[in-house]
1. For FRET efficiency 1/(1 + (r/R0)^6) of positions 123 and 283 (r between Cβ atoms, R0 = 41 Å, to 0.05), which of the structures 1, 2 scores highest?
2. Determine which structure produced the value 4.3 for distance in nm of label points 7 Å out along Cα→Cβ at positions 155 and 435, calculated from the coordinates; the candidates are 1, 2.
3. Out of 1, 2, choose the structure whose coordinates give Cα extents along the principal axes in Å, for residues 27-66 alone equal to 36, 18, 18 when calculated.
4. Which structure, out of 1, 2, was distance in nm of label points 7 Å out along Cα→Cβ at positions 115 and 195 derived from, given a value of 1.5?
5. With distance in nm of label points 7 Å out along Cα→Cβ at positions 211 and 387 coming out at 5.1, pick the structure among 1, 2 it was computed from.
6. Taking 9 as the value of relative contact order in percent (Cα under 8 Å, 6 or more apart) derived from one of the structures shown (1, 2), identify that structure.
7. Assign the value 0.95, calculated as FRET efficiency 1/(1 + (r/R0)^6) of positions 11 and 219 (r between Cβ atoms, R0 = 41 Å, to 0.05), to the correct structure from 1, 2.
8. Figure out for me which of the structures 1, 2 the number -11500 belongs to, where helix-only ellipticity at 222 nm (-39500 (n - 2.57) for each DSSP H run of 4 or more, over all residues; to 500) was derived from the coordinates.
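Bear in mind these aren't lab numbers, they're just calculated from the coordinates by the rules spelled out. Quick caveat, the model's predicted, so the values are computed rather than measured. Cβ atoms are built from the backbone, for glycine too; each structure is taken alone.
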Structure 1
Amino acid sequence: MKPKKIQPQTLKGFQDHLPEDMIARQGVIDAIRRVYERFGFVPVDTPVLERFETLTGAAGAEVNKEIFTLETPESEMAALRFDLTVPFARVVSQYREEIKLPFRRYHIGPVFRADKPGPGRFRQFTQFDIDVAGARSLAADAEVIAVLCGAMRAVGLQDGGVPLFRVRISNRLLVDALLAGNGVTDPEQMKHTLRVVDKLRKVGIDNIRLELGDGRIDESGDPIPGVHLPKPVINAITEFIGVAVSGRLGAVAALKDKLPASQSADAALQDMRELAALLDALDISEEEAVFDPSLARGLDYYTGPVFEIEVENMESIGSVGGGGRYNELCRRFMSQEVPAVGASIGLERLMAALRGLNKLNAPKSTAQVCIATVGKVAPRDALQLAAELRAAGFNTLTYLGGKKNMGAQLSDADRYEIPVAVILGEDELQRGEVSVKDLVAGKVCREDIEDHNAYREAGRATQVTVKRENMLAVITYLLDNGALPE
């Protein structure tokens, strides 16, 4: 009996990334990495598996429900990380002797959430994080926001110098002062309120009012429990999150009028004034970073400024990144407080936004040059030519198929849009020559030609035969200038 064939498919909520997608992703990653390193951040990596107790309870009950759990061969409970921030707090706490504070790190890697899959929502996705541990100053928050702005510019989210993104900024201390000033002091009720406000963009203000009250029934018929706040408190919250004033300092002034007078409110407002001044010093424009009190961020570990990145005309995707200050997270591992601030860019959502705005112009291949042979050229001669090109720094593709005609050999070049072909024939090999062909120009000039002879002549017009010793210079010129030398 033949073994049953396994159907080749991914698990629900997971995805593969084929070469064209991976090349585009890698280009975006490299652009962001260069910005991170320009600000002095250094790389760190951690296991995707953490001890179960390390992750549970760090971000709140809602995230706890989404954690993938398993058991190690030693019968220890383990879990797949749901973000890169909690593992960073563990690293800072575990390596206190090796890590000197303040410490800036970046980290890229997959994270996992047992969430309901949907458009743009996966159970495995990639985050690209930066964090600063050991810095209480708001200068650290300002630098993290500046890094996010720089990363968005670097991946092309601007048009004629006009940003196509906004970093929305608020402060958990402002919301805490608002709630405390209105008599809401129970920690669980405050957290519930923040989680409700965090859904404003998804469900709208009317549903937010219902959830802050006795609750509501969602579209599927399921009950959504309410916070059970009094109507005057609900009104105060909705007025606060509805403040929309141009200019960062203008927003601070407007928020002051919506907050009950208290020392905590004054301190939070002063923090926002200071943050506004620091962003000005870093040359972050009012269009790139705005103060928006409707931003809450649902994770429980935030303790100060919070921020999210949204992309223009891509509201359906949601935020492509966010973060905030979390001064208490290391206390889960040690008695000492380690003030910290960080942010994460979600690669899948960012890629979707870039595609939606036609801002992804990645090549289909990493190859710059392909090799084709004519006549009885031995494979070793083609490979020797490839080695010569690769040693000179050119990404070079050799033809490994069985067909010998030129069309078959150049089919990969056409499919992957490789710009240069080096053609090695028997006669050229004897004379120490090669033909360098501009494949891009050749494709363009033959586009509307139907006559076979004219088609071949047009192809020859976009190639040149040169001595082997001049080959590298000709290829360099072609790649740099988009045309063969005169």
Structure 2
Amino acid sequence: MAAETNRHGLKRTIPATVKREVRQRSKFGCVICRSAIYQYEHILPEFKDAREHSPDCIALLCPTCHSSVTKKRLPKEVVQKQYEKIQREASTAPPRDNEYFVNHYQNLRVDIGKSRFNEHRAIINIDGTDVLSYKKDEDSGGYVVTGKFFDSNGNKLFEIIDNEWIGPTDIWDVEQEGTRLVIRGGSREILFDALKNEDNATLKINRLNMYVSPFHIVVDKDRMIVRQHADDYSCAIDVEVEGDFNYGDCAIYLDSSETKKPELGDVKIVGGKGVWIEGTGIWFGFGNQGSRLRKVGVWNEGCEKRPSKKIHKSIYPSADQNYFVIGALETRLKKHPQWTEELFYLNGQQLDSRPCSWGVIGIEDKNKIELFHISRQEPEDFAVNNGFVGFYADDVLEQEWSDKVFEAEVLCEDEESHSYSARVKIADIGVREVIARINTQTGKPFHPQEFQGVTPWKQESE
């Protein structure tokens, strides 16, 4: 074990102010190979002979180059000359690290503030540019991370290319210690602070202060706030979101083409599409397969209030009513810079999300005609749709094709002649033995789906 002091009584601990100056002079990387993983090395004189910790005599070396010095393969005189050269040169190769973002787990999670983003192709995308994204490497089984980060003035702070982060040489300070990476700006404010946790495959961004006009993203410990301002800075809208977002296209999608002057509109939450603020280009959890929101906060600084879209319906469904509509579902594709959005239409009316099919009732012009169960929360008035059947499963039961959507419980056999029960469409029973045609809980035929907590059957009024 190395002695805590040298022969002059100098302690091994280098003061923080000296370390920072050494990092600045070394341009934040090993002075020999430019690796961003480094140690502090007393050059000339060596530590055993040093009387002080002088930034003139200490340089950054990566573990490999440091080992070469220790084994006398790399003379300290060469290190000293290279250290002095880097300080003189206006242009120096940036520091690099191809290990920090490497991950070999099945699932990779990125935490921003108190929000968790599991398995998103892009974490942050601004106007088609992935600020932070990752994809699975089929060969290694790990993940490849790519991204670009900017400071609060819109200048590029650093970038990640295929897991290798490439840092700046003209920033005030860059410090990487263990699994923590911290970058500070000229005013010494922390612009980026991330901590990698190998135990649970998590990258946690604790601090971020990034500006890409017209958006400003601020992460400070447990809070994540996204701001969009007008082109002339006359007004702005701030949005704070906290939640868990799982398996989607993009966690934070910011699109300045949506509006040049943000207007405060309604907060929209749609399953499979995410959360967005109408009148702005701010969108969270695009294409999520599952999300849990704990908090949504919106602040308005001088923006006009966008009038809520008034929904005029011929019949306003009650709490126990949802739409049953027959038709051929049309899927249209809307191209975004980095992915494609699916838009759904049924007999000319647009839906917010894909409706649930109860079954195919026929074929028309090579298109499947299906019965769809549609939430009453859809903004369109599906009671006027030309395929509208009714609000209850009772209305469906009266149709001549009802045996193609309702189900019965039957006895089936697998390839090894093992018996098991299953539910099939009544029209598909064939020669199979029927166990039950009626659901004892409802006294009605079995049905494929229902909205949580709402039976599709009409309830007798008391």
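1. Going through 1, 2 one by one, FRET efficiency 1/(1 + (r/R0)^6) of positions 123 and 283 (r between Cβ atoms, R0 = 41 Å, to 0.05) is largest in 2.
2. It traces back to 1.
3. 1
4. Structure of origin is 1.
5. Of the structures listed, the value fits 2.
6. 2
7. Label of the source structure: 1.
8. Label of the originating structure: 1.
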